[in-house]
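Enquirer: In what follows, structures are represented as structure tokens.
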Structure 1
Amino acid sequence: MNESGKTAPSFIAAVAILVLVIVGYVLWGILRPTPIARSEMIVRDFTAAVAGELGPLRRALREEVGRYESNPSAVDSVRTTIDERADEAREAIEILASDAIDQLTMLEGIGLQTQDNRLQRIKKRQAEGEERIDSLVAEARDKLPRKESDGSR
């Protein structure tokens, strides 16, 4: 208090900030996700990240098919680019899966059965993502002429 009996505004602000920090800490302790909820979030985040890799791949393959349609003599270059883009997407999904598995194995407070379930779901989503890549590549290659050397597209 100053001489006039009023509390200084800086003191009031300091007390308000301290109260907010304490309330925030208590609320975080109550509302933070449990290890089981966190493990589920890891799987969901991985699934969303895989889907996030497939969208750009789909667009890139569509662009490559369009490049072939506008310039049929570039068919070999288009095939090579399709394969490169698919390999990049597979590698990105592999990295995402590895990161998700690492996060999951470092998480404490979940049972082995729950952890195994989450690991299996990650591996399943990874396989589904790779199958989708194969499907997208097959769709793009179907729009290209067959190779004459081995009869494949």
Structure 2
Amino acid sequence: MGTNSYLKSDLKAGHYMQSWVWLEGMNLTTKTKTETITQLGGYTGGVQVILFNAAGNRILHDTIKYRYGVDGRAFGSGRREDTEVFQLPQNVAAAAATIVIAHYWDPKVDLISVAVKTAKVAWELIQLILEQQRKGEAVNAGGNPF
């Protein structure tokens, strides 16, 4: 069984992204839906995938990021769906225990800052959930992405 992650984001101004990421063997697959509900205002959104080992340390490897743009609905559906496959080195794939996804407005946000902040918050949340589960407490951590 591989490692997987899901993120649904409201980037505000009528712009949304959803990403599913899963690791099977050395293949890291990212499926992203990009959407705008605006009539005239399209946008460009970005996705970055960050990997962590079981100790919670970020695994250093080539940056995994994608950029997708959509036009407003007056010019089409305002939606797109993309799937990318990134081949990881064996040592990176073997060490990956947690996948963190970051969504952002690509032209307006410092990608590194967003990725680091998102990864830190996500890791802390995962640790809190695991601790509650160890104590036998019920945990509701979100939807049903897969």
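Enquirer: Computing distance in nm of label points 7 Å out along Cα→Cβ at positions 34 and 98 for each of 1, 2, which one ends up highest?
Expert: Working: 1: 3.3; 2: 2.8.
Once distance in nm of label points 7 Å out along Cα→Cβ at positions 34 and 98 is worked out for each structure, 1 has the highest.
Enquirer: For helix-only ellipticity at 222 nm (-39500 (n - 2.57) for each DSSP H run of 4 or more, over all residues; to 500), the calculated result is -6500, so let me know which of 1, 2 that is.
Expert: On the way: 1: -29000; 2: -6500.
Going through each structure in turn, the value belongs to 2.
Enquirer: Starting from the value 54, 24, 9: which structure in 1, 2 was semi-axes √(5λ) of the Cα gyration tensor in Å calculated from? Intermediate results must be reported in sequence, preceding the final value.
Expert: On the way: 1: 54, 24, 9; 2: 28, 18, 14.
Label of the originating structure: 1.
Enquirer: Where does the value 25 come from, among 1, 2, when relative contact order in percent (Cα under 8 Å, 6 or more apart) is the thing being computed?
Expert: On the way: 1: 30; 2: 25.
Label of the source structure: 2.
Enquirer: Kindly point out which one of 1, 2 the value 5.6 was derived from, the read-out being distance in nm of label points 7 Å out along Cα→Cβ at positions 74 and 90. Walk me through the numbers before you get to the answer.
Expert: Working: 1: 2.4; 2: 5.6.
Considering all the candidates, the number was obtained from 2.
Enquirer: So semi-axes √(5λ) of the Cα gyration tensor in Å, for residues 42-121 alone, computed for just one structure, reads 28, 15, 9; which one of 1, 2 is that?
Expert: On the way: 1: 38, 10, 7; 2: 28, 15, 9.
Corresponding structure: 2.
Enquirer: Now for a separate question. Out of 1, 2, choose the structure whose coordinates give distance in nm of label points 7 Å out along Cα→Cβ at positions 18 and 106 equal to 2.1 when calculated.
Expert: Details: 1: 3.6; 2: 2.1.
Derived from 2, not from the others.
Any read-out appearing in this document is the output of simple, stated calculations on the displayed coordinates, not a laboratory observation. Remember, it's a predicted structure, so these values are computed and weren't measured experimentally. Cβ atoms are built from the backbone, for glycine too; each structure is taken alone.
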